[in-house]
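Here, each number is a calculation from the coordinates, and none is a lab measurement. Just so you know, these numbers come straight off a predicted model, no measurement behind them. Cβ atoms are built from the backbone, for glycine too; each structure is taken alone.
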Structure 1
Amino acid sequence: MNNIASPTLPIVRHRWIEADGMNIFYREAGPADAPALLLLHGFPSGSHQFRGLIARLADRYRVIAPDMPGFGFTQIPEARGYAYSFDALARTMDALTDAIGFGRFALYVFDFGAPVGLRMAVERPERIAALISQNGNAYEEGLTDGWAPIRAYWVDPSPANRAGLADALLTAEATRWQYLHGVPDPELVAPESWTLDAALLDRPGVREAMLDLILDYRSNVALYPRFQQWLREHRPSVLAIWGRNDPFFDFAGAEAFRRDVPDAVIEALDTGHFALETHGHVIAASIRSFLGG
């Protein structure tokens with residue numbers, strides 16, 4: 001059979017590239033000379049969460065979806081001695097964009113990907129053509145009461161609290177709950193989504209990396225004013241599209257973008273945290289309308 005792409009199913013390539021001392025896995029589709037779009041995933045997922053979105057956008061955009069260190073299939077040599085923090089993730093993703101030849105690009109951020117992408121935007125604002133935030137928070141009012149046990153861990157990262165947080169968040173059942181909570185029709189969520197995430201979380205060293213990142217998330221909250229300053233000063237085009245039943249990030253966090261970018265486009269979806277699982281077609285259509293050509 002000839003390896004010819006269907007007109008409606010673009011070829012997606014699954015690649016690794018050396019950057020920042022590691023072998024970074026990423027998915028790529030779309031014409032090399034098309035407008036560029038970087039997709040940054042959240043916890044506890046990886047670029048796999050964008051599998052449907054890539055197919056819906058790659059006819060018009062060059063789409064890159066990497067696995068951040070500690071997630072997915074990115075490989076980190078033990079000798080690299082990688083210290084898991086959001087500053088480190090941002091440096092690595094910045095090195096990736098340089099390695100693949102990205103110049104100016106639109107940025108899609110979700111969950112953990114938001115503070116990573118926003119750090120990149122603050123450091124190199126000239127590169128960011130637009131911001132799409134899907135349940136990617138940058139405001140205190142976006143944090144729900146679901147953060148209470150995590151805030152307690154920030155205050156007291158004792159071994160007991162660390163173990164308790166691992167039991168609460170880093171289990172297969174907790175991952176499944178994150179995918180299904182707030183979803184009116186759970187049959188729309190493919191079970192391989194949470195199953196793959198849970199399997200990758202079980203690899204040696206990954207749980208400790210995740211606990212380090214959850215502890216460091218407090219640094220993101222401290223940086224919210226700086227992220228907001230970037231929004232005010234540079235006024236990027238902003239689309240905040242939110243699963244409004246998210247147990248972690250309240251829809252108020254989406255609406256808050258208008259405080260710094262008054263013409264931001266704000267959209268609410270009747271779904272949960274992983275909105276792409278149920279509303280990927282809606283999000284893709286909004287992105288295409290928002291970004292245009």
Structure 2
Amino acid sequence: MWLALKILAAIVAYGVAIEPRFVNRDNQNAPIPNLPSAWEGKQVAVFADLQVGMWWANKDAARRLVWQVVKIHPALVLIAGDFVYKADRDVDAQMVEVLKILQPIIDARIPTYAVLGNHDYSLMNENGKKESHVAYHVRMALDSAGIRMMDNTSRALLPIGADSADSAKLYLVGVGEKWARNDHPDAALEQVPAGAPRIVFMHDPDSFAHIPAGEAPIAVAAHTHGMQIGIPFLTDFYWRNVETDEGAPGVEGWLKHYGEPGNHLYVNRGVGFSIFPGRVHAVPELTVFTLRRAH
């Protein structure tokens with residue numbers, strides 16, 4: 001009995017004091033059909049779930065992650081939602097902290113794009129009360145700082161130094177937050193020419209299930225935190241059968257056999273916490289994609 005309690009205490013101490021302080025950089029190739037040669041080999045950095053406002057928020061790890069991004073200096077940064085946490089009354093104060101964390105990226109003038117997550121609407125569950133004023137303040141603060149909001153919209157991007165020729169364009173598609181009933185991938189994708197190269201990003205991986213076949217050859221989501229306690233097989237089973245409406249088969253990395261044919265989703269584990277300030281076998285993640293032309 002005492003041995004079991006000691007082991008449990010050691011796991012809790014490790015999960016609260018040690019593992020969350022690391023940041024794991026996951027390097028991935030992103031094969032994109034019809035990718036322009038000007039984008040070949042360019043890097044895209046992705047992170048999410050800062051959740052500033054959570055007690056014992058993981059801000060030190062978030063700062064280290066941001067400095068890693070600045071050192072890499074990718075062509076694009078994508079932030080997949082959940083900037084704040086329970087921000088009904090102090091969203092502006094929380095956003096001041098968020099922007100302090102993100103400031104090195106802003107100062108480095110790396111093109112940065114974002115979508116909102118459920119906590120940016122103060123939604124703790126799918127059936128909660130949506131606080132649109134919180135989302136408004138989060139969106140306005142990010143927009144004012146030069147971070148471009150992409151909920152349910154798309155944008156044609158050119159690499160720095162390229163001309164404005166259509167042959168050099170890569171489309172970025174953002175999908176809004178599912179729990180807020182604001183995920184409309186069709187509205188965002190209708191702005192993208194047929195067959196054009198694109199990257200799709202969103203907060204909730206459940207939104208991916210509704211993207212038509214072949215429209216998201218590379219997509220990125222977050223939201224899961226790797227369940228914060230990553231028990232092999234059991235965590236994925238619990239997520240598929242309890243936490244997701246769409247049967248997503250995992251909580252991190254590439255999700256195989258999910259979504260429509262021709263679509264591929266990668267789930268980032270995020271940085272921060274929800275409910276409990278700890279992580280075990282779910283290290284905070286910075287994902288760095290290297291763009292490749294799919295053959």
Structure 3
Amino acid sequence: MVLRIAIVVVLVIGSVELSAQGRRGPRADRYFDTFGLSADEWCREAERNNRFARSCDVREETLNGIASLDVDSGGNGGIRVRGTSGSTTRVRFRVVGNARDDRDASEIVQNVRVTTDGGRIRVTGPRSRNDDWWNVEVEIEAPRDLPMTLTTSNGGISLEGTAGRARFDTQNGGVALRDVSGDVRGRTVNGGVSIALGGTQWQGAGLDVETTNGGVRMELPANYNAELHTETHNGGIDIDFPVTVRGRLSDMRRRIDTTIGSGGAPLRVRTVNGGVSIASR
């Protein structure tokens with residue numbers, strides 16, 4: 001008979017890590033450095049490391065009086081959202097066409113259609129073939145508490161300063177969250193997750209984010225208060241400040257449930273293949 005004993009352990013990790021894998025994730029701040037570029041700068045950014053002819057068009061719309069956002073980038077292209085104190089939603093689209101020659105690239109861009117009816121944003125375009133293809137990056141400034149649903153297949157998703165209900169899903173792309181709150185849930189299949197929170201506690205229902213293939217890095221202020229739940233199946237967990245955990249020692253390299261400070265809203269971060277790093281911000 002195997003005797004299993006539940007114990008309480010105080011982990012004072014400091015510079016001692018449970019797994020070096022958790023430190024490999026990028027910092028959340030780098031995902032927001034290029035937000036709000038001019039049209040010319042944004043298009044120049046799209047020209048990097050491309051051997052094909054390329055055409056680029058930046059389009060912009062202002063949406064007034066919408067109750068929510070439902071954004072689908074059309075499959076190829078990331079979505080970035082920045083919460084603001086205003087009441088108006090401003091949306092920018094960087095439409096890029098790639099082809100063997102300039103004329104075909106320009107024609108591809110002209111055939112990409114964007115609709116924004118009632119905050120339901122949809123992107124459609126011609127079928128990609130051989131070396132001809134297109135993508136649309138979406139950049140949004142919206143009231144911070146505006147509910148939103150964000151979907152793409154090949155592209156990252158970033159939220160900054162939002163405080164409402166947010167749902168997001170991507171297949172191939174990273175996720176970056178900075179200074180967010182509210183009710184935030186989402187996932188990526190192939191991509192890392194980077195989170196940086198401010199203040200002293202989460203305001204709202206909580207956070208629930210997961211990835212299948214990618215590491216998770218979370219940065220919290222030293223005086224933060226929350227219920228933290230972290231889990232990995234094939235990786236390790238690295239926490240660089242003292243926490244108290246309950247459970248078997250053999251489980252603590254894969255899952256940690258702990259109260260930070262005086263507790264608060266639940267923060268859940270999970271990965272299947274990758275490490276988890278929790279660091280002081």
Quick check: 27, 19, 9 is what I get for semi-axes √(5λ) of the Cα gyration tensor in Å, for residues 102-205 alone, calculated from one of 1, 2, 3. Which structure matches?
2
Match the computed value 0.70 of FRET efficiency 1/(1 + (r/R0)^6) of positions 38 and 134 (r between Cβ atoms, R0 = 25 Å, to 0.05) to one of the structures 1, 2, 3, and report its label.
3
helix-only ellipticity at 222 nm (-39500 (n - 2.57) for each DSSP H run of 4 or more, over all residues; to 500) computed as -13000: which structure among 1, 2, 3?
1
